[in-house]
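In the part that follows, the structures are each spelled out as structure tokens.
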Structure P
Amino acid sequence: MAKREGIEKQSWKPGNVLSPAPPVLVSCGGTKGWKQNLITIAWAGNVCSDPPMLSISVRPERYSFEIIRTTREFVVNVPSLKQARAVDWCGVVSGRSEDKFAGAGLTPALALKVSPPIVLECPINIECRVKESLVLGTHTMFVAEVVAVQVSADLLDGKGRLRLEKCGLLAYAHGEYFVLGRRIGKFGFSVRKRSR
């Protein structure tokens, strides 16, 4: 085993320790007889850039599972620090018995290309259509194509670039929430030549 002074490793049992994960509010329903609903999900990620696709993983016993399985649409709403309490609350309360938009103090607004609403307060809204579902054990992964994106205009700089460091995005690791910190560089900064 390789060693380095001052670094010691411990062996743990296999588990979900890839961290941090983005805790997102996924909105679904609002069509085909389903009421609008929100579910907090930490198992979400990018899977392809062309076409743009992402995935979310949902337990079959969750109320939103059947909504997403039958309607094949959802919106991934990326929250900021301002929505932290709503993100947590939507993760512990069931949409079977609660109107999560009202209970969390969030505003449903029209999506551009799908039936479920976006969460107006979230800085990024990613509208998705399910392409495939994979039963993986405790969760089913919905792989979806991104069909539209909305971003909060107040996060754009003078050149129209999205400045997410302005909003304090949330991160989730080992049962705790964190806020992402300062920007330290752009992709490729480690090999960029210094200007004179």
Structure Q
Amino acid sequence: MKDTMTRLTVYPVWEYKKEEEALNKASAEGRQLVKGGCFHSVFRKDDSVRYIYQLDYCPTPDSKERYIECFNDAGWEFVNSTYNGWHYFRRPYTQDLAPEDLKIYSDKESLYAMENRWLGMITTFSVIYFIFSIIEFVCFLLSASNSMDYEQLFMCGFMFVMGITFFLGARSIKRSRAGKKPGFIPPFQIIFPIAILGLLLMAFL
């Protein structure tokens, strides 16, 4: 087995906890994160250590050096940042770690404040997608060109599905906060690749 491996991963923002769980499971199996990313992550084989991983969203910290230092002071080692504002941290896992030491945010107020940084953004995206889906549908109805009809219909469907997915993703966070089940959300790991493939086919056909 190679010492370094790359794994393709697509986690929507509302599934950041699932990504943390996947990273923690990989670490327990001897795969330690080298670089986390939006579409792929790089791991190194190392059975000599086990980590607890946590993600934080902070797109524009006033001082990144000070931001990282605050986490270091709390016992969290900085791994890397992504272009869209996510930061990966870890700490060595031991069985005697207190429950509050397993999470970056041990209180709801701080956790909700972090989630609120992107919750409004994905809600806005859902509205934008819905608006564009309506525009594309109207264009489809008014179009006199059969060759354009199918492209506009596809774009209408794409925008609508993305809008409903982002809307349900935001709702799942709000339902979880209220102690309810998140409910059904279209699997983004399937929708996103299909959408990209469809857009590429439209561009070349």
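Thinking of P, Q, which structure, once Cα extents along the principal axes in Å is computed, gives back 68, 43, 35? Walk me through the numbers on the way to the answer.
Details: P: 60, 48, 33; Q: 68, 43, 35.
Derived from Q, not from the others.
So helix-only ellipticity at 222 nm (-39500 (n - 2.57) for each DSSP H run of 4 or more, over all residues; to 500), computed for just one structure, reads -3000; which one of P, Q is that?
Among P, Q, the structure yielding -3000 for helix-only ellipticity at 222 nm (-39500 (n - 2.57) for each DSSP H run of 4 or more, over all residues; to 500) is P.
If you rank structures P, Q by relative contact order in percent (Cα under 8 Å, 6 or more apart), which sits at the top with the largest value? Please report the intermediate quantities before stating the final value.
Numbers: P: 22; Q: 16.
Comparing P, Q, the top value of relative contact order in percent (Cα under 8 Å, 6 or more apart) belongs to P.
Coordinate-derived values only; no laboratory data. Fair warning: this is a prediction, and the values are worked out from it, not measured in the lab.
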